[in-house]
Structure formats: C-alpha cells, structure tokens
Structure I
Amino acid sequence: MQERGGQQDVIRTGLADSIWTDLYHHTLTASWSEFIGWSVLLYLSTNLVFALLYRITSANITGVPDHNLLDLFFFSVQTLSTVGYGVMAPVGRVANTIVSVEALGGMMINALATGAVFARFSRPRARIIFSRQAVISSENNTPALCIRIANCRKSMVLSLDVELALSRLVMGENSHPVRRFIPMTLLQSHVPVLRFAFVLAHVIDEQSPLYGRTASELETDEAEIVVTVTGTDEATGQGVLARTAYSFDRVLHDHRFVDIIDVRPDGGLAVDYARFHDIEQETARQS
C-alpha cells in the first residue's frame, strides 16, 4: 500500500489490510466508481448464487417450470429486494426454506447498503483548497512563508484553526530514522470566519525552524511543511478537516500571490478563483 507524501511515496510493509476487518472504513473511503462497481458486482453475484441454488435443489417455483436460470435469477432479484410481484412464487419446503434465508439476507443487505450510501453522502467534507505552491515574500525586509487557502462553498467556515509544522526526517537513537514535527508559529492561526480566501503567514525570524537553513539541508532531511486546518461548516454545523503538505521544491522565493478579490462598480466584492494559484515575482510587482 502506498501513500503520497510530500517528496516521495511511502511504502508500507508488514501491515495486513483486509477489507473484511475494516469494511465500514473501506466503504467510506473508496471512490464512487469503486463503490458502485463493487455494489453492482455483489448484487449480481448474490442473485446468481441463489439462482443456482434454486436450480441445483430443483426447488419448485411457480412460473418457472423448466428451471430456466435467467428466470430463477429474476425470481431471486424479487426475493432479495422483497418485492414479490406474485407471478413467480415458491412451492414446497425446499423452495420456501431457501426463500426465507434469501429474504432475511436481503433485508440485512438493503439495510447495510442504505446506511453505507447515507454515510457517504452525509460525511462532512471540507471544500477548502490550498495553493499549489508556497511562497516566501519579503515585505518590509522581513521574510515570511505564505500559503493561501480558500473556502469553495457559499456557506462560511467558522472558527477555523490552522496548524503549521516543519516535518524532518532525522536520525534518532541507534541511528534509526525518526520523523520530527517542529511547530511553526503563524501570524494568525485562528480565523473566526473563512468566507473567501486567506493567506497564512509564518515569519522566518530567529525563532523559526527555517531560520538559517539552506535548501540543501532541508532536502537532506526530506523536510516538508505540513498544514492542518479544522473548522465548522456554518450550513451543516459539522466539523471539517483539511490537510496538505509542501515539499521545498514547491516553495518559491521572492514571490507573492496575486490578488483575487476585486471591488465591483456597485461596491460589492468579486472573487476570481481562477487566479487562486497564480503567483508573481515581487520585483515585477514593485516595479
């Protein structure tokens, strides 16, 4: 199993990842295409198994005198979904026993499927985007690391808290590599209301873990900047969480973000998200 990190792919070994031991989590984290694909496959397979079971046991089903497999499949669909149109019906103990088992399984499958679909739709998702690159600008001769975030929803994100940390891979005891997280102080780590966009700024002074460090040193430590954002969606009242990481090949010096908020002629505001990731050199703007 691989996860995408800031600079490299991390390969996990020696870790069992059985879908049955954490089925609910896999159901929520799978993509919609995977979720629908596996659901259709399970649905067809279940009905096919019961159709074969009806045929193998020669269960007496009215309306299916020759035990046609396709007709038995459709009968299984009606039984599993508890529809029962009345055209096909079980007769005898064998047929009714299999139908009873399938009807019980159908009720459980329908309940679990309904819960899984509802959980996927109701799961809180933060539509908070991060700039593709971080920049280091030097306004007032003070260098600062800046990252832009934005809320893509019409509803506001309330009580937004941001954590910024420098992640470094260093050698610990017995020369074993250890990942260290060093907090990076922000000029404003708490944003009461995130309506449009906001620029996070970390001043690179003597207290900063970036102070005096060269790009080669940071590259040797496989360093990256980790950003974690938590808040509350105003419309739903649910907590939202977003995160990202920047390797230092995505950090540009002497650049700044272009403005994306303009004032309309009627006095209102216009936010151009098409320019959200755009940056420019400071010298070009100052000239």
Structure II
Amino acid sequence: MKSSSLLLLASCCSAPAAYADSISLPIWKEKAEALGYELPKPIGFNLSYMSMEQGINVDSIALNDLQTGSKLLNKLLASNFLGFDIEAEPGRQKTEVVTLRADVWLFPFLNVYGLVGKIKGYSETDINAYVTIGGKRVNANKPIPGSFKLDLDGYTTGGGIVLAGGYENVFALVDASYTQSTLTVIDGSIDAIVISPRVGYDFNHTGVPLRVWAGAMYQDVEQELSGSISDIIPGIGGTFEVTQHLSTTWNPIMGAQYKINDDWYLLGEAGFGDRESVFVSIDRRF
C-alpha cells in the first residue's frame, strides 16, 4: 500500500463523522483509495501554540497633537517652530499565539480551513529622538536614547488552504493563509500572508507512525499601529502612528508529525534563522 501523501497540517473544529460519510468527503475519495493511497479522516479540530521571535524594521513614526507642560512650548509646537524628529533602529518582535483551527479535506489534494486565536507579544526597537527648532535640528550629535516598545495583545482570525500530493512515501505540500490580528492594548491591526512549502518523508510503511519534513516559511506582514507619545518620550502628550515590516520574509523550517491513532495526531515544527519559532499542536479528526 502506498503511504498517505496528505499531511494533516490543517486541522479543524469537529463535525460528526456520519456527516462526512454522507457526502463522501473528500470528493474523489474512492478513486484515490483505489490507487492505493491511505487518506486521513476528512474533518477534525486542531488546538495549537506558537512562539515566534523575528526582526522588524520601522518605516515611519509620525507624531501628532504634541503637547507639553508649558504653554509657551505648546504655542511653538502649534506653530511648527518647535518639533521632534524620531529615528528608529532595527528591532525585534516576539509573539505567542494560541489558535483553534477548523478544516475539511474537500479533495484528496485540497484542504481548506478557518481559524480563531489569541495573540500576545510585543515589538521593541531603540529610538533616537531629536529636538528641532525652526526646522533645524539642535544638538544633532546628542540624541535622546530610548526604547520604543509596543504591546501586541489581541485576537486573530483568518483562513487558508493546503495543497498536498506525493508519490509513495515522499510527499509535498503548500500551506497558504491570510490572518488579521486586531489589537486591544494599542490601536491598529496586523495583516499577515503566510506561505509555507514543505517536502517530507512518511515512515508509516516501516511500522513507525511518523512523518518528517523540511521547508520554508514566507511572511508578508503589514503593521500599522498607533498610541500615546508618552510611550516614546516621557512628558510629551499626543499620539503616534507607526508603520513597520518584518526584516526577513523567508526562513527555513523543520517538523514532524506523530500519529497516535487514526483519530489523534501530535505535530511539532521549528523555524530557524532571523525568524525563530516553535509550533506544537494536537489534532482530532473525524
């Protein structure tokens, strides 16, 4: 018998097995099984945890409605005679995400899923704040150093697809998803497109219920955030607007999946390079 070439990377919020059987999911199931492929159960759920740390670059920091404790300074700020320039160094971002995902194998080669989750983390970068008077930077060789830290707590929703296939014990797949994280501590959102191609080997034919793989992760993330200027420069009122992006789009990944039985699976994956990550999940299929 050929080993299954379909990796259960997308798992799901459950539905009765009888429902899946009544509509014969996945479509073309009989044809795939006639060719010798062992297909996973089509419907299930996945509870996962991911910790990730990666580099970020700040594109811009805009300061709005500046206010100080001095009426004179406030007048100068209002007249644009007095101002502040902000320069940000490359920084780091760390996040933890707990996610519940729901999926279904529509075809032997196509899985679709949706997800909800809770995100917690922060981004931090060193900044230099300069005072400008009349459009000229004063004491430019003496910046005011500081640490610019943004809390990234909030909720995540999204969805994606998995395209999978293979030959005998070698499999390949591509997981593509879009998620949006709505933040609660500061204003803003994080939109992310993640694409992860993987190639692996299935050891089930040897009596070991294990699949291993290697691949890469691509992330295209847009971050537009805002909050209080006092988080940047103590004693200065107003608001800030920040746009930032990830310093690295691609990084290598390696992972494995252990099959406890036909209903339960354990999965672990790690990312390396400038984007370091640890991902673990438990899957229940129906």
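Please treat every number below as a calculation from the coordinates, not as lab data. Owing to the predicted nature of the structure, the values given are computational and were not obtained by experimental measurement. Cβ atoms are built from the backbone, for glycine too; each structure is taken alone.
Each of the structures I, II was assessed by distance in nm of label points 7 Å out along Cα→Cβ at positions 36 and 188; the largest value belongs to II. From which structure (I, II) was helix-only ellipticity at 222 nm (-39500 (n - 2.57) for each DSSP H run of 4 or more, over all residues; to 500) calculated, if the value obtained is -1500? Matching structure: II. For Cα extents along the principal axes in Å, the calculated result is 82, 34, 24, so let me know which of I, II that is. Clearly, the read-out refers to II.
For the set I, II, ranking by distance in nm of label points 7 Å out along Cα→Cβ at positions 180 and 196 places I highest. As an exercise: relative contact order in percent (Cα under 8 Å, 6 or more apart), calculated from one structure in I, II, equals 22. Which structure is it? Answer by label: II.
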